[in-house]
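Some structures are shown below for you to check.
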Structure P
Amino acid sequence: MDEKKGLFGMIRDRLTRSRENVAQRVDELVHNYKAIEDEFYEDLSDVLVMADVGIPAAEKAVKQLKEHVKAERTDSPERARAILKDILKDELRNTRPPLKWPMVMLVVGVNGVGKTTTIGKLAARFKAAQHSVMLCAADTFRAAAADQLSIWADRAGVPIIRHTEGADPAAVVFDGIASAKSHGTDLMIVDTAGRLHNKKQLMEELNKIYRILAREYPQADMRTLLVMDATTGQNGLQQAKAFLDTAKVNGIVLTKLDGTAKGGIVIAIQQALGMPVWYVGVGEGLDDLEPFDADAFIEAIF
């Protein structure tokens, strides 16, 4: 219970901009209406859309709210606010599958979304939980990508497998697997190329990596995480859809959530992509990556 309160407090402190954008607007709405009427729902929908919840998700939430309000026979805007919070919590709740070892985490996402930083934070998080972790620098085409990943490996205090720039990414993964198996490593986190201008090449590259993992490391639990930048809002959804076409994504890591006023993008992501948000980045520090918690998130922005 204390950990939950601590998580809520930390997220609340980091989501100031989203809270100012969402909670204050909803509070003004509740204050301005003495009773619930059609215009209340229209204005509420506008508030949600402005928070980057997205039109489909906003319409769905408001429709559910109308049904609950009717069932309760209430006309209190304050009560409607409380019901809306519960609806959004239910919409966002997801269950991460139990951790199994050994594990490979393949991390995908366009360049600039915070992929390398996220990998460093994931490594630090699992190392702090007493697991052995290794990084694998399979983004061999972006200049200095392996150098940047090495810096995060040093910060997290974990080893890294890397080749020269321009090397075959699958060859790096092959060597990573050999090292992970020989050392009995719990978790290997693989950085991948973030190119979207050539989806065919990216798909071939990822498929080759998947094949090598399936052939050489079948005992490992395989997970693919898509990293998205919360500050890109709805534009990021289009990039994400492109990656969903090329990679076997299991969950989303949403970075830079502390830097946006439109935290509603979390709702839009799960609604539009049908993909759960597993982790959120709420700062630049090594420890500023948290498992996503729907209740804590909604309480923080309301």
Structure Q
Amino acid sequence: MKAENRIWYYVVLIILITSSCTKEKTVTLPVVTTAPLTKITSTSVVTGGDVTTDGGSVILAKGVCWSLISEPTLTDNHTIDGTGSGSFLSSLDGLLSGTYYYVRAYATNSLGTSYGNEFNFILPVADADGNLYNTLYIGSQIWMTANLKTSKYNDNTIIPNVIENAGWSSLSTPAYCWYNNNEGLSGNYGALYNWFAVNTGKLCPVGWHVPTELEWITLTNFLNGEYVAGGKLKEIGTNHWISPNTGASDDFHFTALPSGYRTGLEEGSFRALGYLDYYWASTEDNSTNGRARLLTFDSSDLAPGAGLKKNGYSVRCIKD
């Protein structure tokens, strides 16, 4: 090769090498997914994410963001869980029980921030004993998904547990009991409370209350009337309900169970476990009765009515 040709060869080669070295890489936004929720308590939850693609640029920050509205961003509450690609965990603390949250992971590189898939959740509610209750929406209302079983008011004072039948039937003050005085049944059925306990206004956790007559009517109307509403609230099948458990569909996972009741008459006895469930309303009917709702094994009704204030009925709390 002639000298002048070699010179041009090397000039071109240097230009090509220099051009290749200085050419900018194409950078895209990162790709991140949100981790499912774990370790859920009444005030905290663990989630996280996985940065699967950095977009050709170093991940400068990653974490999760959360809000009371959908599609939270870095302008909302968020964690900072390191840099670089890969998976990470995020602990969200100091949350409000019974509150609806939205959460999703994020990852930031030199081009900007991208977000992962979104999860929404309602934290369970804790009573004064530490029992946890999941919650659900039915129309515009938020209900607990299980019967109340606390032995304390929401100010941590003790509710009297009255065992003796004669003692129960003579009460004109607040009390609770377990069906047949067997606390082992509380996991499914909760406790039975007289209306005097309901009337304290302290039975449900703070931020929750025993539904009023009007709130029961609102629920019934949303479920298309009292003749079908009970079926839409009852647990499906006959694991707890006596056959035929008419109309049971549990459309909203309210999962009403046949907790029976305790009569406030002279014998103070327990009755009808498996056959029916009475739920108190906080509304007074008259000097001796409080308003209530009845579900039975052989009907799809959510029947309105009243019961002796001395009776022991179930309680299902609703959010303020």
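Source structure of the calculated read-out (log10 I(q)/I(0) by the Debye sum over Cα atoms at q = 0.18 Å⁻¹, for residues 110-245 alone, -1.06) within P, Q: P.
To which of P, Q does the computed value 20.4 (Kirkwood radius over Cα pairs in Å) belong? Among P, Q, the structure yielding 20.4 for Kirkwood radius over Cα pairs in Å is P. A value of -4500 for helix-only ellipticity at 222 nm (-39500 (n - 2.57) for each DSSP H run of 4 or more, over all residues; to 500), calculated from one of P, Q, originates in structure Q.
Taking relative contact order in percent (Cα under 8 Å, 6 or more apart) as the criterion, the top structure among P, Q is P, with the largest value. Taking FRET efficiency 1/(1 + (r/R0)^6) of positions 206 and 222 (r between Cβ atoms, R0 = 30 Å, to 0.05) as the criterion, the top-ranked structure out of P, Q is P, with the highest value.
Only the coordinates and a few stated rules stand behind these numbers; no lab work does. Given the structure is predicted, the values throughout are model-derived calculations rather than measurements. Cβ atoms are built from the backbone, for glycine too; each structure is taken alone.
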